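Listed after this line are the structures, all set down as structure tokens.
Read-outs throughout are calculated quantities, based only on the coordinates presented, and are distinct from any laboratory measurement. In this text, all values refer to a predicted model and were calculated from it rather than measured experimentally. Cβ atoms are built from the backbone, for glycine too; each structure is taken alone.
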Structure I
Amino acid sequence: MGYKDLAALLVLAAFWGASFLFMRIAAPAFGPVLLVELRVLLAGVALWIYARATGEGPVAREHRWHLAVVGVLNSVLPFTLIAAAELVLPASLAATLNAATPLFGAVIAAVWLRERLTLAKVAGLLVGLGGVMLLVGLGPVPLTAPMGVAIAASLAAALLYAVAAVYTRIHLQGMAPTASATYSQLCAAAVLLPAVPFLLPAAMPGWDAVAAVVFLALASTAFAYVIYFRLIARVGPVKATMVTYLAPVFGMLWGALFLHETVSPGMGAGFALVVASVLLINRG
């Protein structure tokens, strides 16, 4: 990987890590559902403009229902769960919990795709479980009942990301990544739209929350997708997915810098174990 690709990988990790910061700022003002609707709608429109400019045509008719399913599994449900969790959860902790996605992915691939669970993969899953337990038990905030629900929602979102990845691999094989991202975001916006009028905020959100939504949609979603697709084309999917290890680091950094959140030693140790487990799983 050259210096330009490495720089692109770091920029991508910074933007994806910042999504937890933006959601932490905007979720209390907009509410989880309206926040996610604005995120996927703005991102989908921006990606559609980009796809048209780069020559991406409409998707095949047989893929449309699969794109709707991916939109629900990869955007509507996990985005809403994370936004709801961040009403009480620090952005830094939400980011580190999201690093458990590859752990769930290994289990789902073993069950759904019948991929063999080698000794290295089993060891990685056990190490990752220990890492998640450290994150939950030694985080920067007391483990109250609302915190427990928020942590469960964050882990459920990570599980849904893993399910969506396997579903995409099965049903959207060969589709241009830009097209799948564009239309899955637009499908997600269509699914959420009927609920929006019933869940509007009681007061007009402030400019800081509005700016957070705009950056979340355009920078951490649409622009980040474009960088990710280019990285896949240049260095391959394996190296591009290294962003999974880096984004939570930036999530912790942005939370500490801009929201003055505490990054506890337990969070650092738990995240290190999760990363080690992912490396073991990939090796296996």
Structure II
Amino acid sequence: MTLRDFGLLSLICLCWGLNLVLTRWVVQDVPPFFYAFMRFGLIALVLTPWLLPAPRQLGTVALVGLCIGAFNFLFLFLALKLGTASSVALAGQVGLPFTTILSMMFLGERIGWRRGVGMALAFAGVVIIAFRPDSLGFSAGVILAIAAAFVGSVGGVVMKRMEPIPILTLQAWVAMVSWPVMLVASGASETGQIAAVSAMGAPFWYAVAFSVFGVSIFGHGMFYELVKRYEVTQVAPLTLMTPVWAVAIGAFALREPLTPQLLTGGALALTGVFMIAVRRNIRLPDAGAIWRRWTA
């Protein structure tokens, strides 16, 4: 990978990590489902020209959109409401092990002992992060982050059954099928949305704009170009910079504690994910790209 492209990938990961922290900050004051509705609504509006011509497999595209869009973000934004950005960012890394397991079950993917060990380390690390010694239970935020990762992985495996479509077309349809779900979820379970947005003022709109243009359009779009240019096994491991950025920014900007438990679990999870990402998939060669593209 050239130095220029490595710098581009580093910037993409910085945007993704920063967005997790920004989302955590926003949803402390603004209902999370309403914030997700605003994000998807603006993406759908901006990318309206890419909705047509409609994909031939529109039903499959809609199912993928619900998995990697609406349902993924229902869990993810609620996770960020209840948990720290650092723990959610690290717990979300189980998306790649989930994708590998699902590809084994439904696509006939085979794994060797290295990826098996990697999956064990990733899950063990997340269990350590999620465990709460004070109550002998598990963090609700981390559990929801795991659920978000699983739903996103299901969407990624279904995506493999889809005919290839341009990335902006896919993003447009993901947003189009997702914003109504988020609007209904917000209307059914949240109150005071407009008052909360008004109270936050301009910073809310800056955060929405960054999530749309900085993350969805620039981040996902440029990452897709890098995946086309390089082997996934070369690109995917480097995206582990994303949770590192999220942990660092969360500690600096939100004063999130860097406990030995978080650091130990995070190190195990990232080591396991790295071991999976550097191994080549046969049935699902773009597993790493699918997993990363929709977790920020």
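In this comparison of I, II, the computed figure -24500 for helix-only ellipticity at 222 nm (-39500 (n - 2.57) for each DSSP H run of 4 or more, over all residues; to 500) is attributed to I. From which structure (I, II) was distance in nm of label points 7 Å out along Cα→Cβ at positions 65 and 113 calculated, if the value obtained is 2.3? Clearly, the read-out refers to I. Identify the structure, out of I, II, from whose coordinates relative contact order in percent (Cα under 8 Å, 6 or more apart) was calculated to give 45. Answer for the origin of the read-out: I. Starting from the value 54, 53, 38: which structure in I, II was Cα extents along the principal axes in Å calculated from? Working through the options, I get structure II. Taking distance in nm of label points 7 Å out along Cα→Cβ at positions 225 and 249 from the coordinates of each of I, II, which one would give 2.7? Clearly, the read-out refers to I. Computing Cα Rg over 2.2 N^0.38 Å, for residues 25-144 alone across structures I, II gives 1.30 for structure II. 0.8 is what came out when distance in nm of label points 7 Å out along Cα→Cβ at positions 89 and 153 was calculated for one structure; which of I, II is it? Label of the source structure: I.
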